[in-house]
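Every number here is computed from the coordinates shown, using simple stated rules; none is lab data. Quantities reported herein were computed from a predicted structural model and do not represent experimental measurements. Cβ atoms are built from the backbone, for glycine too; each structure is taken alone.
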Structure 1
Amino acid sequence: MIDIHCHILPEIDDGARTLEESIALGELLIREGVTTVVATPHVFDSRYPTPSSDQIISRLTQVREELRGRLNVVCGAEVRLVPEVTTVLDRKEIFINMSRHMLIEFPSGLMPHGIENLLFELTASGVWPIIAHPERNRGFLADPERLSAFVGLGCYAQLDAPCLLKKGEVRRVALRWIDAGLIHVVASDAHRCHWRPPRLADAYREVENACGAEVARALFVDNPQAVVDGRPLPFAPEVKPLNKSVFSWWQGLWR
């Protein structure tokens, strides 16, 4: 498997706090069956100072050296979608493996006004946005047609693996989004071994059982490999109409 969303770099955000924790997380990813991981520290998140290019590259080098080639660790970032994002498009290390793919994060609440214009500006500048964990965004849960519209604008979307392992409405929503063609990658969003661990192998089995082997391989292997390679994703099915009744309980909460 290839993991495109992981907070494995030490001493930058709420992920690994030390180099030892980074290496332990890397070892756990190897045991899960991951061969390549994208290090995605937070950028433009108000809770953490935005790391400099030197900070990202130096910590990435440390982790690579300690893992001695047993896990391919490449650069990236989890970039909060704020107007300032257009000022850092020359920072290649915040793009996944210095390609055109950028992992972007929406605020967890409702959609900020004008977000469509900002996304259009990104795509017009040549960025291929990947929306991180839309299942954690209240706006998408209340109105999944918004997610469908962003996919129509050229965005991809990435689920966090743990959402597929908790019985409940969010898991059902996530599986429905996969079936509707709205999800293109499943990643770990792992932070540490004992707090927000990867759980990719378990999630792979869940998707395989619910959606079939072909879809599971596309979301965990083929599409994320294309992301790392800087290619368009091979699995990007036509988006199906959504059954809004599935989301009615969320719509009721946010009226």
Structure 2
Amino acid sequence: MAWIFPTESAPSTDLFISIPHRNSFSGRFIGSILTMRIPIPSHTFALETGQPIDISRNISVSKALQMQAKYLLFIDSDVVVFPDSLEQLLLARRPFVSGLYRSRGAPHQIVANLGDKPVTDQMVNDNPLLAVDDVGMGFCLIDTRVLRNLADTLKEFRCFINHKLQTGQEVTVYSAQEAAKNNYKCTICGNTVIARFFWSRQAMQNMLALSEDYYFCHQVRKLGYQVLVCNKAWVGHESQFVEIYKDGPVNPLQSAGLVK
């Protein structure tokens, strides 16, 4: 196992575990990660901080491709996993499979949609692997072959650094083929280049005005892949004062016996 941070890199890994991190970690989150079984010996954890969530996810995609990972696992820093959570996703053996969790706000619906309506408990109870239109990607496993196929359709990768002095252009752009050839790094500065695998479009676009994870799901389904949720991989969702699990809200202080 290895840990890398935004400015670091490692040569290769089979499983790239990305934590797009925006706030402080809770003890419950850290404890759950430490107890989660990871049956893939070669795996790397990476924190992506200081960027909007869609940019953080896009950086993680490029880094997973740089490291020739077989899988990319997203774990949001407000999700509480269980020891077998990852094992259940791996057992599904599908290109794109997500765990299930509920929204923070009442009525705490499942964060997944089918036919423009939230997925119901009955639907996931009846289908061990349910194909949906969109899913929140707080705990999601992706075969990187999906990412490579999607990269070819996006066409353009960009460097964060302004290289106008070297190129005459404010933004340095690479084709998907050039980016892959250069191992998803800028040929001028060596920094990671990214494409819009994820794109936060809510209230910013007239069409496909979606959150970054729902937009990714839309792009993946256009390629013919199913977006699946696994009913054996329920995880918790942290809120300010409660944690939301499969059966509803839990007061973490009460569960620890600190309050009555």
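On Kirkwood radius over Cα pairs in Å, which of the structures labelled 1, 2 is highest?
Values: 1: 18.2; 2: 19.1.
Largest value of Kirkwood radius over Cα pairs in Å: 2.
Can you tell which of 1, 2 yields 14.4 when mean count of other Cβ atoms within 10 Å over residues 25-32 is derived from it? Mind dumping the intermediate values first?
Working: 1: 19.4; 2: 14.4.
Only one of 1, 2 returns 14.4 for mean count of other Cβ atoms within 10 Å over residues 25-32, namely 2.
Given a computed value of 20 for relative contact order in percent (Cα under 8 Å, 6 or more apart), which structure among 1, 2 does it belong to?
The value was obtained from structure 1.
Given a computed value of 0.95 for FRET efficiency 1/(1 + (r/R0)^6) of positions 33 and 49 (r between Cβ atoms, R0 = 25 Å, to 0.05), which structure among 1, 2 does it belong to?
Numbers: 1: 0.15; 2: 0.95.
Answer by label: 2.
Between 1, 2, which one scores greatest on distance in nm of label points 7 Å out along Cα→Cβ at positions 73 and 241? Please list the in-between numbers first.
Working: 1: 4.9; 2: 3.4.
Sorting by distance in nm of label points 7 Å out along Cα→Cβ at positions 73 and 241 in descending order puts 1 first.
Here distance in nm of label points 7 Å out along Cα→Cβ at positions 17 and 81 has been calculated and equals 0.5, so which of 1, 2 was it run on?
Derived from 2, not from the others.
To which of 1, 2 does the computed value -10500 (helix-only ellipticity at 222 nm (-39500 (n - 2.57) for each DSSP H run of 4 or more, over all residues; to 500)) belong?
It must be structure 1, since only it matches.
Where does the value 0.60 come from, among 1, 2, when FRET efficiency 1/(1 + (r/R0)^6) of positions 129 and 217 (r between Cβ atoms, R0 = 25 Å, to 0.05) is the thing being computed?
Going label by label, the one that fits is 1.
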